[in-house]
1. On mean count of other Cβ atoms within 10 Å over residues 76-83, which of the structures labelled 1, 2 is highest?
2. If FRET efficiency 1/(1 + (r/R0)^6) of positions 12 and 204 (r between Cβ atoms, R0 = 30 Å, to 0.05) is computed to be 0.15, which of 1, 2 is the source?
3. Figure out for me which of the structures 1, 2 the number 35 belongs to, where relative contact order in percent (Cα under 8 Å, 6 or more apart) was derived from the coordinates.
4. Can you rank 1, 2 by Rg/Rh (Cα atoms, Kirkwood Rh), for residues 36-195 alone and just name the one with the largest value?
5. Taking FRET efficiency 1/(1 + (r/R0)^6) of positions 68 and 268 (r between Cβ atoms, R0 = 25 Å, to 0.05) for each of 1, 2, which is largest?
6. Determine which structure produced the value -24000 for helix-only ellipticity at 222 nm (-39500 (n - 2.57) for each DSSP H run of 4 or more, over all residues; to 500), calculated from the coordinates; the candidates are 1, 2.
7. Here mean count of other Cβ atoms within 10 Å over residues 300-307 has been calculated and equals 20.6, so which of 1, 2 was it run on?
Structure 1
Amino acid sequence: MDMIVRPTAELKGEFGALSSKNYTTRYLLVAALAEGTSTIYYPAHSEDSDAMRRCIRDLGAVLEEDDEKIVITGFGKHPRDVKELNVGNAGAVLRFLMAIASLCPEVTFVNTYPDSLGKRPHSDLIEALESMGVDIEHREGRLPITIRGGRPKGGKIRVSGEVSSQYLSALLFLTPLLEEDSEIEVLGDLKSKVVIGQTLEVLEQAGITVDASSDYKVFRVQGRQSYQAKQYTVQGDYPGSAAILAAAAVTKSDVKIHRLMERSKQGERAIVDVLQMMDVPLSHRDDTVHVLGNGRLRPVEFDGDAATDAVLAMVAAAVFADGTSRFYNVENLRYKECDRITDYLNELRKAGAKVEERQSEIIVHGRPAGLEGGATIDAHYDHRVIMALTVVGLRCKEPLLIKDAHHVAKSYPQFFDHLKALGASVEWVK
């Protein structure tokens with residue numbers, strides 16, 4: 001389905017942030033890897049987290065869920081022998097489960113999104129798993145991928161961090177279960193270090209010990225560990241909230257979002273700092289962010305590596321700043337559901353934005369008077385692109401039509417409902 005976004009002068013209201021997708025997928029996985037029953041309170045519901053639910057159930061976990069919590073009886077070190085897993089369009093779920101599937105005799109990950117996840121590379125993780133004795137059949141590092149494992153071995157493991165931190169996270173979930181101790185060396189510049197912090201936080205909560213060097217270059221993991229059955233509470237999601245906060249920043253607004261922890265380890269918490277740097281009137285107290293927007297923004301320069309999933313929303317705000325903004329160290333945006341630099345900027349230009357790209361930079365020449373709009377936008381099947389372009393549409397003179405906007409459900413199914421409740425003029429069209 002497509003979405004029409006019309007000019008909107010004012011946003012007003014409050015709601016609780018949706019639960020974190022990143023924490024939900026990690027808690028679901030560690031609960032499945034535990035022997036016993038774990039409880040996860042306020043888990044996220046999105047295409048990604050639902051993909052993890054589906055796959056761990058296929059691998060032998062028992063799930064019971066109500067409106068408040070999900071109770072999971074795990075399969076521990078012994079996932080069920082399954083022939084096929086479908087992760088949908090969820091890259092992190094695929095990569096985490098490629099590692100766990102190496103405990104199975106033979107599993108094929110199917111390719112149901114050939115124009116999105118099907119194009120994304122996984123070669124660095126494949127090479128690491130192959131060095132551990134796992135036989136993998138693939139198409140130049142892409143789906144469909146068949147894992148023939150059963151007995152992966154620990155020891156000295158090397159993995160590149162240049163494209164994604166998800167490869168390292170996958171190995172950190174797997175190696176505690178192996179017979180041997182492991183030492184994981186990260187090659188190159190590790191992207192999204194802050195997300196590794198989230199993985200280590202969840203592993204510690206699940207009873208797993210990992211010795212990480214201060215620069216995240218070397219990780220020592222004792223083998224023969226066991227995940228413990230625990231209770232977890234999922235915190236509010238900064239990546240999804242970033243787009244709502246950006247929308248409040250570029251309009252006249254009085255918007256409050258609750259359940260956003262001030263001391264969260266989510267790197268996308270930086271959206272609050274960046275908006276403050278742009279002189280957006282806001283406060284962050286008692287886990288509530290309160291924006292009193294006036295539509296006036298200063299330009300900013302920002303290293304986006306630690307806040308990857310909020311950068312597109314930051315760029316959307318910068319489109320209306322009075323001056324030139326620069327977001328650097330963001331090359332890993334090119335390896336997401338789409339090329340979030342080239343593809344996103346091409347769509348921004350259709351709306352009338354003046355933007356430039358470098359290999360690892362986005363440069364935005366702000367237009368504080370607003371954009372012309374009146375364009376049809378290709379969302380590239382990417383939830384972050386959809387949300388960010390919606391922010392831009394609120395300050396266009398003519399409506400934007402965003403194609404395939406239903407893919408926002410990958411991470412934030414309620415996004416347009418929440419915006420509409422705040423007063424945004426958005427309408428689904430078939």
Structure 2
Amino acid sequence: MPELKKKITLYGLTMIAVGSCIGAGIFITPYQIVAAVPHHGLVILVWMIGGLIALTGALTFSELGAMFPQSGGVYVYLKEAYGDLVAFLYGWVILLVITTGALAALSIGFTKYLSFIFPLSETAQQYVAIFTLIGLTVVNIFGVQLSQLLASISTTLKLIVMAGIIAVGFIFYEPQEVHLELTASLGAFDHLGTALLTALVGVLWSFGGWHHASYLAGETIDAKRTVPRAMVLGTIIVTTTYVLINLAYMLLLPLDVIAQTQRIAGDALASVFAFGGKLAAIAIAISIFGTIGIYTMSAPRIYFAMAKDGIFFKQLSYIHPKYKTPVFAMLLQCVWAIILLLFWGTFEELIEYVTFTDVIFMTLAGISLFVFRRTRKEQERPYKVIGYPIIPLIFITISAAFVLNTLLVETKQAVAGLILLGLGVPVYYLFKRYNGE
């Protein structure tokens with residue numbers, strides 16, 4: 001029986017963690033954050049809170065990743081703590097909408113930015129999006145070493161491009177044109193807590209993905225040490241980059257302009273260079289392409305793990321005898337993402353609900369650390385989270401506050417996410433029966 005190859009290094013996995021975070025979000029969502037908290041200092045604060053959530057989450061998941069160094073990551077932690085049903089529901093929403101929906105959205109975004117450079121009709125854009133998904137899936141089927149190389153190159157390019165945007169912001173800042181105000185009287189803002197939590201929707205969407213490194217633990221060299229380090233290093237790199245690039249945006253454009261644009265990078269660069277819009281389009285296209293490549297590689301390891309556990313199609317546990325990759329799991333994800341892409345008008349609004357659902361499971365995974373500390377005291381822990389229990393409690397508390405705020409403020413979206421979860425329950429029992437359990 002073929003097995004997954006352990007070929008991923010610390011650098012490769014760190015680039016996967018970074019690249020899975022940095023997609024299109026940081027180039028699109030800043031206007032939402034500025035609209036929610038229209039103050040330079042508060043904007044930076046929200047991005048730092050997002051980084052704090054990601055870092056405390058990465059530190060928390062580092063202990064979990066060291067305890068369970070197999071493919072599937074968060075799915076495995078949920079299964080070990082709460083059983084098959086909760087784990088299945090996580091995999092269910094990951095396949096049904098979180099990752100595949102993100103892939104559809106990213107592929108559409110990639111072709112739209114590509115059309116700024118090479119004019120494409122709507123039909124041509126759709127074809128390019130589909131072929132991009134198929135092509136990157138096929139590349140990732142050819143082996144984890146090739147996937148690791150692609151992720152490392154594309155993520156390194158992203159970081160170089162973003163460093164360039166940051167440099168432009170600091171070099172061409174004109175204080176007389178843009179007044180930067182980093183301190184504020186917090187009492188001057190009504191319902192500040194609600195505003196910050198609302199602003200976190202776009203921030204968490206932009207940070208989402210750092211845990212993708214955990215999905216690939218089964219193919220990582222010395223996973224017990226490498227997975228924790230990669231997640232922590234990845235979140236530190238992403239947080240630093242996000243804070244600096246938002247500062248660069250605000251050095252180049254007034255807040256009221258940022259709050260009105262969904263093309264922040266292009267507008268910021270265009271304020272300095274006549275060809276800034278095209279430069280930004282190239283940068284974003286590179287960024288999105290790299291993230292598509294990582295998602296087509298990482299998430300199928302969840303469906304693979306589900307199949308091995310007997311709660312999904314058995315065929316998805318198949319490993320290619322030559323390339324040692326879960327080929328059917330990767331193809332399933334590709335096909336479903338293409339279906340979502342083709343019917344994008346129906347599913348576009350649904351994607352807005354996924355952050356809520358995703359954070360529910362991230363919160364449960366964080367809580368699982370306390371479950372294991374109580375129920376598995378004797379299990380080997382190659383890495384223990386620093387600052388326990390404060391660090392995981394910070395992650396759990398802020399994440400739970402976000403979930404509660406979404407329930408109260410964005411009730412429609414929250415209910416839609418919960419209905420999606422509920423639909424997975426009968427499906428779970430159908431698969432149990434299908435697999436003779």
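1. Of structures 1, 2, the maximum of mean count of other Cβ atoms within 10 Å over residues 76-83 occurs in 2.
2. 1
3. For relative contact order in percent (Cα under 8 Å, 6 or more apart), the value 35 is produced by structure 2.
4. Max of Rg/Rh (Cα atoms, Kirkwood Rh), for residues 36-195 alone: 2.
5. Structure 1 gives the largest value of FRET efficiency 1/(1 + (r/R0)^6) of positions 68 and 268 (r between Cβ atoms, R0 = 25 Å, to 0.05) among 1, 2.
6. 2
7. The correct label is 1.
Bear in mind these aren't lab numbers, they're just calculated from the coordinates by the rules spelled out. Since the structure is predicted, the reported quantities are computational estimates derived from the model, not experimental observations. Cβ atoms are built from the backbone, for glycine too; each structure is taken alone.
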